[in-house]
Every structure is written in C-alpha cells, then in structure tokens.
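Read-outs: derived from the displayed coordinates by stated rules, not from any lab. Please read all numbers here as calculations on a predicted model, not as lab measurements. Cβ atoms are built from the backbone, for glycine too; each structure is taken alone.
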Structure 1
Amino acid sequence: MNMTATGSPATIGDQRRIQQLREIDLPGYVLLPGDPDRVDIMASQWEDATVVTLPRAYKAATRVYRGVRVGAMSTAIGAPSLESVFTDLARLGVHTFIRVGTCGALHADIEPGSLIINDAAVRLDGTTNFYARPEFPATASYEATLALSDSASALGHPYRIGTGCTAGSFLTGQGRPSLNGFMSKHSETVLEEMAGLGVLNFEMEAASLLTFARIFGFRAGVVCSVIANRRTGVWSEGGGVAKACMTGVEALARLSKWDEGRGGHGKVPLTAAHVSTSA
C-alpha cells in the first residue's frame with residue numbers, strides 16, 4: 001500500500017528554492033552547471049542577467065541571449081543533487097536541459113581546455129538505478145547534440161563527441177586512490193575498462209540528467225570542458241570552462257530558433273529543413 005502523500009511538502013523538495021525559482025520566472029531553456037560559480041560566468045555572457053543565490057548554496061540566473069530567454073541553475077556535485085534540481089525545474093516548466101560541466105579525459109590526445117560533447121553516458125552514478133534497470137540507456141537528445149556540435153564548431157572551439165562515464169564518486173569511482181592510497185577492485189580497473197571501450201571522459205552528472213530526461217520525455221544534452229587528462233597527468237582549466245558555457249548558451253539559442261521554425265518545442269521531429277530555414 002502506498003502511504004506517501006504525493007504533492008505534499010514532504011515529497012516535492014525544498015519549498016524555499018522552488019518559490020525563488022518561480023519568482024525569477026525561468027524559461028524553458030536552461031543550462032545546468034555543477035559549480036554555482038559557473039552560473040556567474042554564464043550570466044556575464046548574457047544581456048543584463050539576474051542572478052540569485054538559493055538555499056543550500058545553489059545559484060540560478062535568467063535573462064536574454066541573442067533574443068532568446070535562457071536560464072541556468074547549479075546542480076552541485078553528483079547525481080542525487082542533480083535529481084532534486086532536475087525535478088524542481090521540470091515541475092516549473094523547463095523542457096530543455098544542457099549540462100555544462102568539467103571532466104577528466106581518458107585518452108592522451110584530448111587536450112585540457114578542449115570540449116567533450118557526450119551523446120551518451122555509462123551509468124555508474126548509482127542514483128539512476130532507483131529509476132531504471134542497468135540496461136536502460138543514458139542517451140542525449142539528438143537535437144541537443146546537434147545544437148552543441150554546431151555551436152562549438154561555429155565558435156571555433158576544439159571538441160569531441162562520444163560516450164562519457166558518470167561516476168558516483170570523485171576518487172575510487174574514477175580510478176583514483178582514496179585516503180591512505182586505498183584502491184578498491186573497481187578503482188584498480190575502471191579507467192582501463194572505460195578507455196578500452198572508447199569512453200572519452202569521467203564526470204559525475206551526465207548519465208543522471210540524460211536518464212531522467214529520457215524517462216520523463218524532456219530534451220537534454222551535455223558539454224564538458226576537459227580540466228584534466230588522466231593519461232598524461234596534466235591538470236589545467238585552459239579557458240575551457242568559458243568556452244563550454246558559451247557553447248551551451250549558443251546551443252540553447254539554436255534550439256529555440258529551430259523550435260520556432262517547426263511551430264514549437266516537440267511539435268514535430270527536427271529535420272535538416274528546420275535547421276537550414278532558421279539559420
């Protein structure tokens with residue numbers, strides 16, 4: 001017997017945050033950085049943005065970019081936090097989500113400061129196992145992936161497209177030693193396993209976002225700045241964070257224009273004709 005009072009404050013999250021998000025009137029097109037400081041970077045690239053600090057150290061922003069109303073909200077670290085933010089935003093009418101993150105590359109030829117657009121992700125996040133069986137795919141919307149690729153190319157930013165791996169741990173989950181050099185059986189093998197499968201990067205939220213969006217019928221994509229190369233040992237931001245933020249908002253602008261050209265979001269499948277007529 002279901003004893004949960006659905007729709008009660010006990011089941012729908014932090015009401016303070018939800019109320020503040022209502023007040024800034026987020027549009028349907030939103031960027032999701034993990035780091036709240038990244039929201040400030042995004043806002044600086046828009047026109048006269050409004051930025052608000054939310055309970056529990058989250059941050060959100062909204063305004064206009066190239067004539068399109070866009071928003072952003074930080075998700076903090078990992079899948080459980082992203083789950084809460086995604087659910088709040090979906091209830092408030094957001095339909096298009098672009099994660100703008102940072103990551104570690106698994107191949108020596110991927111330079112720090114470059115971008116990785118994940119069109120799918122390995123689900124090692126833990127949280128999505130409560131939603132779907134392990135075989136359920138974490139895949140991006142083809143529309144979002146196209147918009148991100150087109151944006152990165154137009155901006156002249158170096159990028160790769162491919163599968164990422166979302167880990168529920170920053171250390172052992174990504175093959176790093178933990179306290180006192182501790183390595184689990186998983187951490188001793190996961191980097192080589194993922195690299196051998198052609199996985200491009202480790203990060204901590206993409207698979208969760210893509211799974212939630214796929215289950216609930218929303219549109220989602222992922223762009224990450226490479227801040228570490230796990231093969232070479234190089235750790236450098238290299239200006240990639242600002243590039244990823246700009247690529248993300250350019251992708252939202254494209255998706256909005258493409259939606260206009262087909263009568264609105266989700267009206268009909270996106271085709272090359274919609275893209276070419278709204279360019």
Structure 2
Amino acid sequence: MTSYTAVVNPAAGRGAGARVAAELVAALPRGSVEVVAGRDGGHAGELARAAAAAGRTVLAVGGDGHASTVAGAVARADGLLGIVPVGRGNDFARQLGLPTDAPGAAAVVTGGHERTVDVIDAAGRTVLGSVYTGVDSAASEIVATRPRVPGGAVYRYAAVRALLTSRPAGFRLTLDGVEWAERGWSVVVANSGWYGAGMHIVPSAEVDDGLLDVLMIRDSSRWTLLAALRQVYDGSHVGRADVEVRRARAVAVTADRPLPVHADGEPLASGSVTVTVRPAALRVLVPSPVG
C-alpha cells in the first residue's frame with residue numbers, strides 16, 4: 001500500500017488546510033496517510049524532505065507558495081509530489097488541471113499519473129509558477145495585507161490599486177547572455193502561465209519545455225492598462241503593442257530602484273534576481289488523461 005505524508009500549511013485558505021487534510025485521511029485508504037503541519041516554510045521543507053527520503057508520497061496541502069516550498073524538498077529527494085490546493089490563488093494547480101476539492105484531490109492521488117515538470121531556481125529557492133517584479137509584486141504585497149475583499153476578488157482589487165499607486169521602472173534583463181533594457185510596468189519570468197487567482201499572464205508558458213517565458217509590460221498609460229485589465233484573464237493582452245514575451249533558460253533581472261521581487265505570492269528578493277529553469281526536476285501527480 002502506498003503511504004502518504006500530507007504536509008499542511010495551517011494558515012492556507014484561512015485555516016482550510018487542516019479541514020481538507022482530515023477529508024483526505026477519510027478519502028484515502030485507511031492508515032495510509034500521516035498529517036503533519038509546517039510551522040513555517042523551513043519546517044515544511046524539512047518535513048517534506050524526510051517523508052520523501054523515506055519513500056512516502058508527499059502531499060502539499062496549501063497554496064502556491066507552500067506548494068513551491070514542499071516541491072523543492074521533494075525534488076531534491078527525488079520523491080513524488082501530490083498537490084492539494086487550498087490557497088486563494090491555486091494557480092499552479094490550475095496549470096496542471098488539478099481539482100480543488102478533497103475528493104477530487106484524493107482521486108488524483110490514488111488514480112492519477114506521474115508527470116515530470118520543470119521548476120524555477122531563484123534566490124536559493126524553488127518556485128513552481130513565476131517570479132515577478134514591478135506592478136505585479138506591488139499587487140502581491142497588497143494581497144498580503146489581507147484587505148477586506150472576498151475570495152479571488154482581492155487579486156483584482158490589488159491589481160487596480162497597484163496600477164493606481166505604482167510607476168514604471170527601468171529594467172535591465174539578461175536572457176541567456178543577451179541584453180534587454182526597457183522601461184516598463186512589470187517583468188514576469190514564468191514556468192507556469194497563471195497567477196493572481198486565474199490571470200493567464202503568460203499563456204505560452206509550459207511546465208515541461210525546459211524554458212522560461214519572460215513577459216515585459218512596457219511603459220504606457222496606466223489608464224489604458226486599467227481599461228485592458230480584463231484581457232489578462234483570457235490571455236489576449238499578449239497581443240498588445242506594449243506587451244512582449246521572450247524565452248530563455250536563465251534570466252537576470254535588475255531594476256533602477258529597489259523594487260520588491262515576489263514568487264508565487266511570496267516575497268523573494270529586492271531590486272535584482274537571477275532566475276534559472278531546472279528542466280524535468282520534479283515528479284508530480286496529475287489527473288489521468290480522459291480516454
């Protein structure tokens with residue numbers, strides 16, 4: 001019988017992690033699941049590493065940031081990861097087509113198949129989704145203050161507020177040794193195409209192509225960007241003249257002032273960061289193909 005260790009972020013989903021973990025215990029074979037709670041990211045990583053090293057399938061029960069932390073530990077131990085999304089964004093789960101309910105997650109854990117995916121290395125951390133700076137990281141900081149805005153609407157609120165209060169920066173990027181200098185609102189270095197609870201920010205990003213997709217939103221009218229914000233949800237914004245996407249395996253990003261850099265909703269660095277892709281680094285459970 002396969003054994004599982006569910007590493008829970010107790011704060012995810014406003015406390016939903018513990019409830020979902022209990023539902024998993026009920027849904028999976030009796031005696032197959034142990035549930036452990038990470039006090040913080042470092043502790044969660046230690047728990048995941050130990051479980052993977054012992055040959056247990058590790059289940060990350062939490063949001064995108066927690067999944068990245070657990071994934072890094074599992075990848076280093078050459079283990080197998082299951083993602084049980086209970087955060088506000090759940091964007092990497094969206095990229096993989098994972099269900100967000102406990103019975104659906106249990107079905108993937110027991111009846112899904114393994115998929116090998118790339119991960120990002122940045123500032124000494126493993127990232128599953130994307131690394132970003134500019135108006136995006138400003139919005140991420142607003143979300144972290146937990147404004148009184150319900151559900152996924154907090155990301156739309158944060159995006160509007162960040163556009164109204166931020167200003168463009170001078171960015172200097174090096175993509176596999178090639179320089180790219182531009183004044184812009186934002187830079188997103190993506191392994192996965194989604195962020196912000198359903199914004200399809202980099203639709204071309206694939207998690208198994210060994211490449212990073214790098215999106216730049218160039219300097220343009222904030223009012224035009226606000227009017228076009230809805231385009232981010234279906235990905236049509238990439239057709240705009242002020243948006244460009246390039247690809248690389250390694251990307252160095254520097255801003256002309258110390259902007260915050262975030263990754264999967266969590267603070268990562270300030271001002272500059274180097275981002276590299278680690279191809280085929282992680283084995284993860286995903287739904288079996290229909291038919």
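When mean count of other Cβ atoms within 10 Å over residues 26-33 is computed for each of 1, 2, which one produces 14.6? Write down the numbers at each step before the final one.
Details: 1: 23.6; 2: 14.6.
Clearly, the read-out refers to 2.
Here distance in nm of label points 7 Å out along Cα→Cβ at positions 74 and 98 was calculated and came to 2.1; which of the structures 1, 2 was it taken from?
Working: 1: 2.1; 2: 0.6.
The value was obtained from structure 1.
Determine which structure produced the value 3.7 for distance in nm of label points 7 Å out along Cα→Cβ at positions 170 and 210, calculated from the coordinates; the candidates are 1, 2.
Only one of 1, 2 returns 3.7 for distance in nm of label points 7 Å out along Cα→Cβ at positions 170 and 210, namely 2.
Could you tell me which structure in 1, 2 was used to calculate helix-only ellipticity at 222 nm (-39500 (n - 2.57) for each DSSP H run of 4 or more, over all residues; to 500) as -11000? Write down the numbers at each step before the final one.
Details: 1: -11000; 2: -8500.
It traces back to 1.
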